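Structures follow.
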Structure I
Amino acid sequence: MPEQKLVLEQTGTAPYDNEIELVLREAPATPVAIHLRVPSWHEGTPQVRINGAPPEDGPGPLTTRRGAGGQPLTYVRLKRAWRERDTITVGLRPRISAELLPDGSPWVSFRYGPTVLAAEGDRNELVGIFADDSRMGHVADGPLRPLEHLPVVLTPSTYDPAVDLRQLAPDQLMFVLDHVDAKPGESVVLVPFAGIHDSRYTLYFPLAEPERLPERRAELRAADAAALTLRDRTVDAVAAGEQQPESDHRFVGQGTWSGLTDGLRWRAADGWWSYRLTDPDGTATGLQVIHLAGEGAGPTTVLVDGHLLGTLTPSSGPEGKEQAISQVLPLDANRRAGTAEIRFEAAGSGTTIRLREVRLVR
């Protein structure tokens, strides 16, 4: 705050300790109030010390105001005559929390305060873990691990999964999941995600009520099988709204934009856009299109090399919720091998569907 001649420097090794220190590098000649924001992940009232001792008259009462997004923000107010090299030490108590995926599907991650936690996995077959200077050298394309082998967090539907995450020692950021279905004799230990290097890891864990564990395991096996089938059927694919895949497939368009809904990227238009997908052997038999359901979109015309392939009609998800809709449009059996332009156009004065993915399939 240069206008008040107040300069503070923050030090500390958070999240590996729970104290933050502020050192005044410049202080005004007159008393001034310093407001310290209390993070939402803190439990209780912060412990504040000035030059190693509690404030003589105590910290001011907690105050709350609304942030730019409307969320409540809480502050501790400290007003006094400050001197250069004064220190303010704030002791925090991070809360362990669990967070589901934005779409509400049964996957859970954990945090300690603001620190995202993950379980370190094996270090085998880490193909491409170090990037080179090739076009796709940043992509680690080693073999994937099956979802069905993941530990499943067991929690009743009315229960907070974070309750079952236990810190092993107060001075260590290591946590263990108490109620989890894992390999015999295996403990699921979570550590700060930012500290995991040169290893596989698990950040989101499948979630299930204890009585539904067999069904959840079956769902994971089915997801593995579906992913393998789709991989084998795929000739070429584009993730819509994502810069690198669209650039790699020669994206062009007019009156088009991308967006993000519940963590899912998409592209829409009131004009048109196109990609160029490659079918080197001419084996593709269909064009699979995945888009988000929802109101407000109009019919969307799909063309291949300038010829009409079909029209996508938008539909509403259950109770107005977002839902991914998958359709496969059959391709002309006499189409030649090579590169094809796939074009999406708004059919009328409205906007197109919100496209998530398009792929050539066998």
Structure II
Amino acid sequence: MPRVRRSDPASPGWSLRRRGRGFQLFDARGRPLTGEASLERVRALAIPPAWHDVWICPSPQGHIQATGIDAAGRRQYRYHDDWTASRSRAKFRRMGDFALALDELRTAVERDLDPEKLTSTSVLAGLARLLDLGFFRIGSERYAAQHRTFGLTTLLREHATVKRDGTIIFDYTAKHGKRRVERIGDEPSSELVSRLKRRRSDPAPRLFATQDEKRWTGVRAADLNAYLQATTGSEITAKDFRTWNATVLAAALLAPLERPTSRAGRDRAIAGVIREVAEQLGNTPAVARSSYVDPRVVDRWARGQVIDVAAGDVATAVEAWTPADRRELELAVVDLLDLPVARPT
């Protein structure tokens, strides 16, 4: 089978023009392409009608098969299926490194997070703790400015409410314009968010900002990723938390389920768990399963292998997750997936 090779959307490629419900395909020189194999390949890419300035890779083995600008003005991509599958496998293989880095990160966060101080070190530690506790996307400055969609680093003060019991409710418009409501019950995070909301010497609406030498600076996604990597010495990013948390949650939800004897019954049970994980992520079930839940968790459950955690612990996993309380659950997932992680002594 031919290998997938890197392709460059800046190089000459095919283009298409819409014709009613169909399209007309042109090669890099602007000549019509009518071969059925070429037309069928482009149909299989399922390029949305709303895309314009579409570029299509002339080679069926290019890792980027097509790009275009969507209705919101964002550059979108269609990747080769084999490339996507390879990247997904590599991502899940990295989860052992991530699980190993978590202990070091959590130790650093405990040391660095001081709600009484709004320095860059303290605030970045607080953001790392929130990533660990929730299912946040990191946030994009461009998306916040152009589309009014937000992630953790771009949240505004108005997006966070701290209740009397210390629960933080984050209510905001996330990716694709979807409303997200995330609840975090954690005292250090609650104290930090309360202080950031009340700060008076900084008129900016951004929730997360740092004060070093009396100057306020908004936190950027790059700052948070740099903190994660500096404290762990590992190339982890904010997105790894969503992948890991989704995988752990899926394993926790699958553990107490009886395994139906029929394939259809097992598929229904798996679909129910994936829907619940997708709701936590704010993604579709298809994206949750393909991009966030390690497929080995599902495969092992289908073969009768699950994590060894009490049903009561599993039932409260989502609402009661804290870095300390859930480590047993995470180590059970490490055992299930046979990940290379150092054990606490």
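Every read-out reported here was derived from the displayed coordinates using simple, explicitly stated rules and does not represent laboratory data. Bear in mind the structure is a predicted one, so any value in this text is a computation, not a measurement. Cβ atoms are built from the backbone, for glycine too; each structure is taken alone.
Some points to look at:
- Computed 0.50 for FRET efficiency 1/(1 + (r/R0)^6) of positions 23 and 191 (r between Cβ atoms, R0 = 30 Å, to 0.05) - originating structure among I, II: I
- Structure with the greatest value (metric FRET efficiency 1/(1 + (r/R0)^6) of positions 119 and 335 (r between Cβ atoms, R0 = 41 Å, to 0.05), set I, II): II
- Highest-scoring entry among I, II, by distance in nm of label points 7 Å out along Cα→Cβ at positions 231 and 247, is I.
- Of the structures I, II, the one that 85, 56, 48 was derived from, the read-out being Cα extents along the principal axes in Å: I
- Answer label among I, II for the case where Rg and Dmax of the Cα atoms in Å, for residues 127-198 alone, calculated from the coordinates, equals 16.8, 50: I
- For 147 (volume of the Cα convex hull per residue in Å³, for residues 39-222 alone, calculated) the corresponding structure among I, II: II
- Parent structure of the calculated result -13000, given that helix-only ellipticity at 222 nm (-39500 (n - 2.57) for each DSSP H run of 4 or more, over all residues; to 500) is the read-out and I, II the choices: II
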